[in-house]
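So, here come the structures, one by one.
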Structure P
Amino acid sequence: MTNTIIHVDNIHKSYLMGKEAVPALRGVSIDVQRGEMLCLMGPSGSGKTTLLNLLGGLDEPSRGHIAIDGADVVSMKEEQLARLRLQKLGFVFQTFNLLSNFTALENIEAPMVLAGKLRRRARRERAEYLLEQVGLGDRMDHYPSELSGGQQQRVAIARALANDPPILIGDEMTGDLDSKTGFEVMQLVRSLNQEQGKTVIYVTHDPRMADFADRVIHMTDGIIGREELKNGS
């Protein structure tokens, strides 16, 4: 079995602005290894979030090839993409995206309900376990409005892990957090990477948060500018 879990080959993506096609990605090729923690950096408009959206099957490339854990993402129909996102990918966003009328526990159970694999009691037990893992065992019945930003992001990480996906995708996970809380969140993500073997690919503007990665890819104008190895890689 190959150790490459994400394979991106010559991806291009353009968006129509009026009658003009504006390129967001211009021939990006990346291989991400199983268990790697990869950071994407670059100025606004460099293509980082576009690339994450393509990896998650949230958007389609104009041309090129993407494989996730050996599966051809580009040729998938929407139903197959939905299954891929439920089973293989966990998403963590800058704005947390928690359901405001759900408790922390219910937010984590939601992806498991969609996956339809576990019975109610098993879902609850796994949600409780995940909240304990992220240090929020005493906040299970709290609503997002009753949690700090850092706590909400921890719930979002636990929710991303609900179906035990091999890959975590993070878009500015610490962007709305203060520096101390951001470091705590990244330490949590790094521990998941090291202890559970999760493959992590994330975007940040903060060089201090990039230091948690094994490898940093610097993007500019829709292409890869340079790569930088970290953490003894």
Structure Q
Amino acid sequence: MIEVQGLTKRYGDFPAVRELSFAVRPGEVLGLVGPNGAGKTSTLRCLAGIIPASDGTIRIAGHELAIDPVSAKRALAFFPDEPRLFEYLTVRQHLNFVARIYGVRDHETIARPLLEEFEILDKADQLPGELSRGMKQKLAIACGLLHQPQVLFFDEPLTGLDPLGIRRMKNSIIRRARAGATIVLSSHLLHLLEEVCTHVLILKKGEKIADGTLAEVAQRFSNGESGVNLEEIFLRATGGSED
């Protein structure tokens, strides 16, 4: 469960995110969309505790991030658009290292299925420098899932993946939501969000333009038309293109 009340993030005098409030419940996948500079990445980083919020309250799985950051962060995983890996650790050693940080016992019983799911089991003894961009992304995601977090934040998760990898990643996200995970997904690929998300939150210049289920937001911006897709909703809500 994610609960956000009055989230504001300022960089100096510039408000990147302003008075943002929303909630995401277990089993829901929230698509976070907006033009470049809308505050999506700042929002995700605040939610994950990577950067501090300037104001507001963030609760992750019942833990207030500012008061009990360790418990909140144990319940979540954040997947950035650029994987952060150690060049001197193999795939297997990355998972061993993460398991020690989170105190995951018998982690191999969890790690092997993840390596199989993301098709990097045969790369287990290779270093990141030997992996493709997509393989690095898969390794970063496998590491983030090792401690079995309840809350998942994805920032452009399909970067570097081939078409088959994209399909499998979408299925992985949907499967985890059905198992009860709470997921926030930021992407410029609006067709991806339309396929996997149950809800959408649209930002513009750091402020919430709309949020709700896909059907609710579509109804608000449909002007009485039927079959309006997320791309058209986005354009009508923000008054421009996604670029």
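Values in this text are rule-based calculations from the coordinates and carry no lab data. Everything numeric here is computed off the predicted structure, so don't read it as measured data. Cβ atoms are built from the backbone, for glycine too; each structure is taken alone.
Structure above, values below:
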{"read-out": "Which entry (P, Q) yields the derived value 12.9 for mean count of other Cβ atoms within 10 Å over residues 9-16", "value": "Q"}
{"read-out": "When distance in nm of label points 7 Å out along Cα→Cβ at positions 41 and 129 is computed for each of P, Q, the largest belongs to", "value": "P"}
{"read-out": "Test item: Cα extents along the principal axes in Å calculated as 54, 41, 32, pick one of P, Q", "value": "Q"}
